[in-house]
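Next up, some structures in C-alpha cells.
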Structure 1
C-alpha cells in the first residue's frame with residue numbers, strides 16, 4: 001500500500017531533528033514516503049529540514065500557525081490528491097517511536113481502517129516527564145468517549161495513528177469544518193470512525209515525554225484541554241456533525 005508518514009510540528013526545531021533522524025534509521029525508511037507538516041514555524045525548522053531533503057524528506061508548510069487540526073487536514077488532502085492509500089500521523093516533538101510504525105501498518109494490512117496507537121493497551125507505555133495532570137486527563141478522555149460510543153477505548157488523545165484514506169470517502173466525515181482547526185480534529189476523526197462502524201482497533205505503542213526543560217507540549221491549560229474534549233461532548237450530545 002502506498003503510505004505517507006507525516007509528523008506534525010510547530011516550532012520544534014531541536015526535537016523535530018531527532019524525529020526525522022530516528023525515522024531515517026527505522027525499518028520503514030525507504031518503504032514509505034515521509035513528509036513533515038510545518039504549521040507555520042517561526043524558528044529554524046525550515047532551514048533544518050532543508051538538510052534532509054537529499055534523504056527524501058518532504059515538507060509542507062502553512063504560512064502562519066493555523067492549528068494542529070488544520071495542519072492534519074492539509075496533510076489528508078495532500079495524501080488523497082497524491083493517491084496515497086494510507087496516512088500515518090505522528091508527533092513532531094519526538095514522543096513517538098518510528099520503529100513502531102510496522103505495528104500500526106500491520107493492522108491496516110489486516111483490513112482495519114483506523115488504527116489508534118495506545119499507550120494504555122494492556123500495559124502502560126509512558127516514559128519521561130509526563131506531568132501528573134496529563135496522566136489524569138489521558139485516562140478521563142477515553143473513558144468519556146467510551147461512554148458516548150459504547151465501545152471500550154483505552155487511549156483517545158494519542159496522536160500516533162494510521163488511517164486508510166478511503167475512510168474519507170464517507171461523506172458523513174466532514175473535516176472541512178472550522179471548529180476542527182485546533183485539537184478537535186483528532187478526536188473527531190476517531191469518534192466518527194467508530195460511530196459509523198468503520199473497522200477500528202487499538203495497538204500498543206510507547207509515548208516518551210522529553211525533559212520538561214525542552215518543553216513537553218504546546219497545549220495550553222484549559223483552552224487546549226477544552227479543545228480536545230469539545231468533540232466528545234458536541235458529537236456525543238448531537239450538537240455538531
Structure 2
C-alpha cells in the first residue's frame with residue numbers, strides 16, 4: 001500500500017539514482033559514448049535492418065516519437081570500448097521534449113503512453129548489435145507477445161523493451177573502430193544502419209521458439225549456432 005502512495009516521479013528518481021550507482025560500480029560511467037561530429041570519420045560500411053511500421057491509429061504519433069529519438073541517437077559516436085545507453089542518449093521522453101502519446105506495452109497490457117513505440121528503435125539497435133557481434137550489456141525482452149505470425153514485423157526474440165528509469169538498453173563497442181547508428185524513415189518502413197569504418201562480419205542469428213505451459217513462449221537466440229540468450233513471453237493473442 002505504501003508503494004502505491006509514492007509519486008511516480010519519485011519512484012523514477014529513486015531508480016535513476018540506483019542505476020547511477022550501478023553504472024559507477026560497473027565502470028560504465030567513465031566509458032559512456034559522447035556526442036561528436038561525424039565529419040572526421042568515413043563510415044563507409046554498415047549492417048542494415050529494415051522493418052515495417054504497422055499502419056494503426058497510433059502510427060502517426062509513433063513516427064513522431066521515432067524522429068525525436070533518432071535526432072538524439074544519431075549525434076553519438078561510440079568509440080572502441082565505449083558504452084552506449086539508449087536512455088543516456090534519448091533522455092526522458094516527456095511531452096515538453098516533443099514526445100507524444102502512442103501505443104506501448106505496460107506491465108503486459110497495451111495502452112497509450114508518452115513516448116510510446118520507442119521499443120521498436122531499441123529493438124533495432126539490439127538486433128543490429130548481435131548481428132555485428134557487439135557486446136550487449138543490458139537488454140530486456142517484452143513481457144508479452146502481442147503479434148501473430150501474420151502481423152509480426154521482427155523475429156520474436158529480437159526485441160528490446162525500454163522503460164525510462166527502469167529498463168535500459170546498453171551496448172559496448174567491442175569492435176576495433178568507432179561506430180554510429182543511422183536511421184531512415186518512410187511512411188511505412190524504418191531502417192537502421194550500424195555504420196563503421198571497416199567491414200563488419202555479419203553473424204548468423206537464429207531464433208528457436210518453444211510453447212510452454214500457461215500460455216507462454218520461450219525463445220532461444222543463437223549466434224553462429226551457439227546459444228546466446230533466452231526470452232520468455234506471455235501470449236496475448
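No value in this document is a laboratory result; all are computed from the given coordinates. What you see is a predicted model; the values in this text were computed from it and never measured. Cβ atoms are built from the backbone, for glycine too; each structure is taken alone.
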If P(r) over Cα pairs in 5 Å bins from 0, in percent, for residues 53-92 alone is computed and equals 6, 18, 28, 27, 17, 4, the structure in 1, 2: 1
For distance in nm of label points 7 Å out along Cα→Cβ at positions 37 and 205, which of 1, 2 scores largest? 2
Using the calculated result 17.7, 56 for Rg and Dmax of the Cα atoms in Å, pick out the matching structure from 1, 2. 2
Calculated from one of 1, 2, distance in nm of label points 7 Å out along Cα→Cβ at positions 61 and 85 reads 3.3, and the structure in question is 1
To which of 1, 2 does the computed value -7000 (helix-only ellipticity at 222 nm (-39500 (n - 2.57) for each DSSP H run of 4 or more, over all residues; to 500)) belong? 2
